[in-house]
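Visitor: Have a look at these structures, which come just after this line.
Please treat every number below as a calculation from the coordinates, not as lab data. Model, not experiment: these values are computed from the prediction. Cβ atoms are built from the backbone, for glycine too; each structure is taken alone.
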Structure 1
Amino acid sequence: MRFFPYDIRGIEVNSEEKKFEILSDCGFSMMPWKIIANDEHAVDFYFEFEKERTHFDYEIDGVVYRANEISEQTRLGETAHHPRFAIAFKFHGESAQTQLVDVEWSVSRSGIITPVAIVKPVFVSGATVTRASLHNLRIFQALDLCEESLVEINRRGGVIPHVERVLMRKGPALEIPKKCPSCHHATLSVDDFLYCSNKGKCAVAAVARLVHFGHVVGIEGMGEKIVGKLYTSDFLKQFKDIYKLKIDDIAGLEGMGQLSAHKLIEEIKNKREIELAIFLRALGIDDIGTNVAELIAMNFISLDKIRNLSVDEIVPIHGIGEKIAHSLVDGLKEYADEIDDLLRYVTVIDYKEYEGPGDSGNPLFGKSFVFTGKMAHMERKSAQELVKKLGGKAPGAMSEKVDFLVIGDDGSPLLGEGTKSTKHKAAEKLISQGSSLKIISESEFLKMAQS
């Protein structure tokens with residue numbers, strides 16, 4: 001095995017330069033690196049690397065610049081998503097010309113029909129490309145593709161092939177499909193996207209929804225192939241059918257046996273109790289991802305209450321816009337009958353105020369803590385688990401129900417010149433509106449936990 005190390009932990013060093021010297025002395029293969037004194041040289045170094053990368057026997061997609069001094073890294077700090085002391089400049093992906101062969105339209109679980117360009121094989125950035133993304137209906141229309149167009153293919157970041165532009169148009173213009181490629185029902189154009197008008201019964205969309213449900217709920221073994229076979233065999237059409245499956249239904253399918261069937265049935269049996277936030281996300285409603293589902297669950301506690309909400313009741317929640325509120329309300333109405341049927345087989349557990357038995361005498365008991373920034377004394381996940389163990393809550397997003405925002409000490413704006421994160425700014429806005437929310441440091445949080 002061969003790899004290029006880019007960092008070192010467990011020893012005290014004062015610079016990136018020292019780290020690389022130690023790693024080189026240990027015998028590791030090292031990527032080329034250089035100490036740069038000013039911005040002008042930084043630009044030169046980028047173009048130097050872009051020119052030299054074709055001679056490497058490995059792929060690189062850009063150049064990373066980091067503050068050399070560790071003290072400066074500490075001063076600059078990090079957001080919840082990225083360090084402020086480092087930045088990556090990506091190379092413009094290598095491009096190549098090829099001929100368009102066809103456009104394939106694929107159906108997602110939400111019923112969106114996405115165009116994909118099928119092209120004559122062409123070698124781009126170290127790989128042979130035969131398919132390239134066209135992203136959505138708007139981009140497809142803007143490119144004005146014809147059947148034998150000469151197109152330029154680019155691998156963004158050296159990874160995802162997409163059609164950059166049309167170099168020459170030849171042949172008849174490619175039309176937007178009027179019928180879904182899966183179920184052959186009419187298509188609908190809405191904003192930038194093309195939809196199947198029959199998404200509730202469209203086979204490809206239905207199978208994708210069922211696979212999504214199984215994945216989110218945590219049912220191992222509910223992959224696309226097995227779900228597709230169960231769907232075409234009429235054993236599995238809606239969510240409720242997952243819990244009605246029998247061993248013989250599964251064992252009788254090609255490639256399956258009694259052992260596989262027993263395992264899948266056992267997995268399903270163990271997933272008859274579903275937490276509220278997970279249930280909301282598993283339904284596959286547009287725009288309802290992990291954080292949104294958690295926010296909705298935390299603010300409204302029960303599924304019954306959520307199913308009777310209006311858009312106006314949801315919009316005031318920090319982090320929930322009007323579009324998401326409409327998606328939730330409309331989605332719950334659209335799937336109302338399917339949800340009613342599913343609830344005959346599963347129990348949706350209301351949002352729990354307390355995640356663990358806890359200690360009622362501890363300051364964390366019954367309180368809600370959100371974490372942001374880089375933690376200096378423990379990992380964020382460990383801090384969240386500590387809160388739950390002591391009887392508190394640790395949601396992933398800000399809302400009016402949060403009691404404390406904890407800012408990691410490493411690069412914290414509370415302790416130095418660090419920049420405020422999005423959560424920090426959101427917390428300050430809530431406080432200005434009368435919230436009793438408190439903003440505390442990681443060290444203050446640890447003192448609370450230990451008292």
Structure 2
Amino acid sequence: MRALLLAALEDPDDATRRAAAGALGRLREPEVEAALLRAWNSAGSDAFRRALAEALGKAGDAAALAALREAHPEDPEVARRVARAVLMLERTAARGETSTIRAEVAPERPQPVRFTCRAGLEPLVVEELGPGWRPRVVGPGQIEAELHGPLASAWTSRIATEFALALPPVPRRRDEPLAAAIVRLLASPPALEALRRWTAGPIRYRISFAGGGHRRAVVWEVARRAAAERPELRNDPTAAPWELRVAERTDRLCGALHPRGLADPRFAWRVADVPASSHPTIAAALARVGGARDDDVVWDPFAGAGAELLERARLGPSRRLIGTDTDERALAAARRNAAAAGVRLELARAEATAFAPPEPPTLVLTNPPMGRRTGSHRTVGALLERFVQRVAERLAPGGRLVWIAPRPERTDGCARAAGLRLETSRALDMGGFRAVLQRWLKP
């Protein structure tokens with residue numbers, strides 16, 4: 001196939017030559033680079049040279065970079081593609097120097113940080129961070145705080161899904177291209193100070209947009225402008241430890257630097273999983289609402305891979321940690337995760353409404369199936385009603401039920417009728433549907 005494509009570069013038909021160049025751009029080999037350069041140095045249509053420039057940017061090496069740097073094409077589109085190819089080749093050539101994030105470095109002055117969590121959990125993140133971070137809720141699922149210690153200390157929050165370094169917004173100028181505004185944000189003093197402080201090696205970044213979409217033309221224009229204005233900033237979507245996430249507003253451009261190259265050490269115990277298991281940040285939220293007593297007998301009736309029990313174990317000692325599930329694969333995953341965490345769990349295969357814990361639990365902590373793992377959305381409501389009734393019977397006096405109620409309109413009445421008292425309730429975005437995180441008490 002390679003031989004056919006190389007021969008097609010000399011085909012009399014221009015469309016065939018362009019198609020061959022495009023295909024050869026996917027083959028990064030010296031023979032391919034040499035053939036593309038021969039074609040580049042020969043006369044050809046502007047359309048063919050556009051295809052060649054793009055192919056050389058993908059498949060070329062030092063020789064292609066030298067040739068394209070010397071090129072001064074008259075056709076604007078050829079010139080644009082040459083400039084893009086040079087950027088691509090330069091960033092490929094520079095990948096021998098690694099870029100990493102300096103996790104142990106603290107800021108010289110308080111650094112604004114933005115934490116993201118599921119909508120509904122903001123107060124728990126504020127509580128988790130504590131007053132030293134000066135946290136405040138700024139929107140659904142958004143908490144701003146101040147970083148004083150090492151960058152890695154931002155993983156203090158186990159409930160947040162991610163964090164980023166917040167940048168001051170830049171005002172939009174009339175008729176200013178979006179790419180130019182993004183470069184002003186990326187090259188602003190706060191952004192440069194943060195990137196220089198927390199990067200070891202070359203500063204590499206990538207661009208994303210809060211509204212989604214790749215917007216490749218804008219990203220390439222940002223890369224071109226940034227390289228011209230601030231050569232230390234290297235756009236490299238593959239090797240970048242930093243991601244500038246941009247949010248457009250009518251009168252300003254907002255952004256934050258996400259340390260995508262910073263390892264998240266929080267859930268090292270998570271070595272196994274099963275479909276529909278709790279995300280660890282949800283499990284951490286449930287455990288925090290449940291609280292920790294050293295005499296706790298904790299039972300998760302829908303244990304899944306064990307996330308709730310293991311997050312509860314991190315909060316402090318307990319007398320027993322008991323988990324049940326009907327799926328043997330889930331229990332196997334829970335055993336592996338417990339071993340990774342160094343936590344002893346008592347696990348049994350049992351149906352939640354039929355199992356009798358060896359002693360009355362003081363805390364029932366669970367994220368129940370929302371229908372997927374029960375096999376039917378039509379039966380989950382009845383299952384959860386029976387479950388709430390059984391929990392009320394089995395809880396020790398003063399015990400608590402902390403769970404995510406997917407159908408509170410069906411289960412709240414059952415809980416009250418069974419003698420439970422609702423202490424806290426907060427609506428929660430579960431990613432596509434709403435549920436309620438509740439804490440019930442058995443008087």
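Visitor: Using the calculated result 14.5 for mean count of other Cβ atoms within 10 Å over residues 130-137, pick out the matching structure from 1, 2.
Guide: Going label by label, the one that fits is 2.
Visitor: A value of 5.4 was derived for distance in nm of label points 7 Å out along Cα→Cβ at positions 90 and 330; which structure in 1, 2 was it taken from?
Guide: 2
Visitor: Taking helix-only ellipticity at 222 nm (-39500 (n - 2.57) for each DSSP H run of 4 or more, over all residues; to 500) from the coordinates of each of 1, 2, which one would give -12000?
Guide: Value -12000 for helix-only ellipticity at 222 nm (-39500 (n - 2.57) for each DSSP H run of 4 or more, over all residues; to 500) corresponds to 2 out of 1, 2.
Visitor: Out of 1, 2, which structure matches 191 when volume of the Cα convex hull per residue in Å³ is calculated?
Guide: It was calculated from structure 2.
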